[in-house]
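Listed after this line are the structures, all set down as C-alpha cells.
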Structure 1
Amino acid sequence: MRVVIAGGGNVGTFIAEDLAKAGHDVVLVEVDGDRVAEAESRGEPAGVKWVNADACEVSEFAQAGVDKADVVAAVTGDDEDNLVISLLAKQEFAVPRVVARVNNPKNDWMFNEMWGVDVSVSTPHLLTALVEEAVSVGSLVRLLSFEGGRARLYEATLPADAPCVGKDLAEMGLPRDATVVAIIRDSHVIVPRGDSVLRAEDEVVVLTTPESEDDVVKTLIG
C-alpha cells in the first residue's frame with residue numbers, strides 16, 4: 001500500500017516509521033527544509049522517502065506522487081492545513097482514503113466529507129472516550145467515527161440488569177444497520193457469533209449508524 005503522510009513532526013514521523021516497518025511504501029511530506037535535511041542525513045525513519053514540499057500547494061504536493069497513493073494522512077499541527085491537504089487529496093488527486101488529525105477539538109465538526117476527510121482522529125476526544133470506557137457501566141461510549149460520521153464505533157459495559165444479558169446475539173434484536181464486532185470478557189476478546197450469549201460486565205463493541213443509536217441503547221442497556 002502506498003501512503004503519503006503530510007507533516008513530518010513527531011506524529012507524522014512515528015506513523016511513517018510504523019507503516020514502513022509493516023512493509024508499506026511511505027512518503028513523508030514536510031515543508032521545513034531543515035527538518036527534511038536533518039532526517040535524511042540520519043536516514044530516519046528507515047525505508048521512508050522524504051519530500052520537501054508544501055502539501056497545501058497542488059503543484060508541490062504532486063511531487064510526492066499523491067495521484068498514486070492509496071491513503072493520505074494529514075497530520076500537521078495546524079487544523080487549517082490538514083483540512084486543505086485533505087481537500088486537495090480527495091478532489092485534485094482522487095485519493096481513495098483520507099485520514100486527518102484534529103488538533104483542536106472545537107474544529108472536529110469541520111473534518112467531514114465536504115473537506116475530503118474519510119476518517120478524522122481527535123486525540124482529546126479519543127482520550128475522553130477511553131476514560132469514559134474505563135469507568136462507565138451502563139452507558140454507550142463513542143470511540144470513533146467513520147465516513148464523515150455515517151458509521152460510528154461504540155463501547156458499552158453491560159450492567160447486571162441490562163435487557164440483553166442472558167440472550168444470544170441472534171435473539172437480541174439489534175437494528176439491521178448495527179452489529180456487534182467484539183465482546184471483551186475477563187480481559188479476553190471474543191469474536192461474536194449468532195449464538196454468543198451476553199453476560200453482565202461484558203464490554204460490547206458495536207458498529208452502528210447515527211439513526212440506529214437510540215435503538216442500540218435500548219437493546220443493549222435499556
Structure 2
Amino acid sequence: MTARQDIENSGPVLQASGIEKSYDAPTGRLQILRGVDLEVERGTVLAILGASGAGKSTLLNVLGTLDRPDHGSLRIGGADVGAMREPELARLRARSLGFVFQFHHLLPEFTAVENVMMPLRIGGVEAAEARRRARAALLDVGLEERWEHMPAQLSGGEAQRVAVARALAAAPELVLADEPSGNLDPPSAAALHELLHGLARGRRQTFVVVTHSDRLAAVADRVLVLEKGRLVPRS
C-alpha cells in the first residue's frame with residue numbers, strides 16, 4: 001500500500017506519541033521536545049502557540065518529516081513515518097504534505113502561477129496539468145485575476161496567498177504552516193486567517209499552524225500551547 005493510499009484511509013490525519021528531540025549545544029545536550037502527544041482530525045485547523053524558543057519550529061519540522069525525532073512515533077494518515085527511509089519520506093512530503101512559512105519565498109523571476117507550478121513540475125507533473133492545478137489553487141485562494149503577475153506586483157498578503165496556493169496545488173492532506181501571518185499587516189493577516197479557516201471547512205483541508213497570533217488562534221478549531229517541551233491545552 002502506498003503512502004498516498006494510507007493517507008486516504010479514515011481516521012486522524014496526524015498522530016504523534018512521545019515525541020522527543022534534542023540538539024547539541026555549547027553547554028551540552030539541549031532537550032527541546034519532551035514527550036509530545038498529538039492527534040489531528042481531518043478538516044480542522046490546529047493552532048500551536050508558545051513563547052519564542054519553546055521549540056515550535058522544531059516540532060513542526062518533526063511533524064513535517066524534515067527532521068527525525070530521537071524517540072516517539074509519528075503516523076501520517078495511518079502510515080508509520082518512522083519505518084520509512086528517505087526516498088519514501090520524500091515521496092510522502094511531495095504528495096501528502098504542504099508547507100507555508102512566514103516569508104513566502106516566491107521566486108521573483110516567475111509569475112504567480114509559475115511559482116505554484118514549480119513543486120508540481122519538480123514532482124514530474126506535465127506542464128499543462130501543472131498549470132491547470134496551479135490555476136485551480138490560485139482560484140481557491142481568491143487570486144484568479146492575479147495569476148500572471150510577478151511577485152513584485154503583489155501585495156504582501158497576496159504573495160502569502162500564492163504561497164498557500166503553492167502548498168495546496170498537490171492536494172495534500174495536511175498543510176503545516178510556520179508563522180504564516182507573522183510578516184503581514186493586520187488586515188492582510190486577518191484575511192489569511194479567514195482563508196485558512198474557509199479552506200478547512202470547504203475543502204476538508206487540515207492545517208497545523210505554529211503562531212504567535214491570538215487572532216489566528218481565534219479562528220482555529222483547537223489551540224494547544226508548547227510549554228516545557230510538551231503540548232498542553234491553552235488555559
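Structures 1, 2 were compared on relative contact order in percent (Cα under 8 Å, 6 or more apart), and the highest value belongs to 2.
Given a computed value of 3.0 for distance in nm of label points 7 Å out along Cα→Cβ at positions 22 and 198, which structure among 1, 2 does it belong to? Source structure for this number: 1.
Calculated for structures 1, 2, distance in nm of label points 7 Å out along Cα→Cβ at positions 14 and 46 is largest in 1.
Once FRET efficiency 1/(1 + (r/R0)^6) of positions 38 and 214 (r between Cβ atoms, R0 = 35 Å, to 0.05) is evaluated on every structure in 1, 2, the highest one turns out to be 2. Upon calculation of helix-only ellipticity at 222 nm (-39500 (n - 2.57) for each DSSP H run of 4 or more, over all residues; to 500) from the atomic coordinates, which of the structures 1, 2 produces -8000? Working through the options, I get structure 1.
Upon calculation of distance in nm of label points 7 Å out along Cα→Cβ at positions 94 and 110 from the atomic coordinates, which of the structures 1, 2 produces 1.5? Derived from 2, not from the others. Matching task: 17.5 is the computed value of mean count of other Cβ atoms within 10 Å over residues 30-37. Pick the structure from 1, 2. Comparing all candidates, it corresponds to 2.
No lab work stands behind these numbers, since they all come straight from the coordinates. Remember, predicted model here, so these are calculated numbers, not experimental data. Cβ atoms are built from the backbone, for glycine too; each structure is taken alone.
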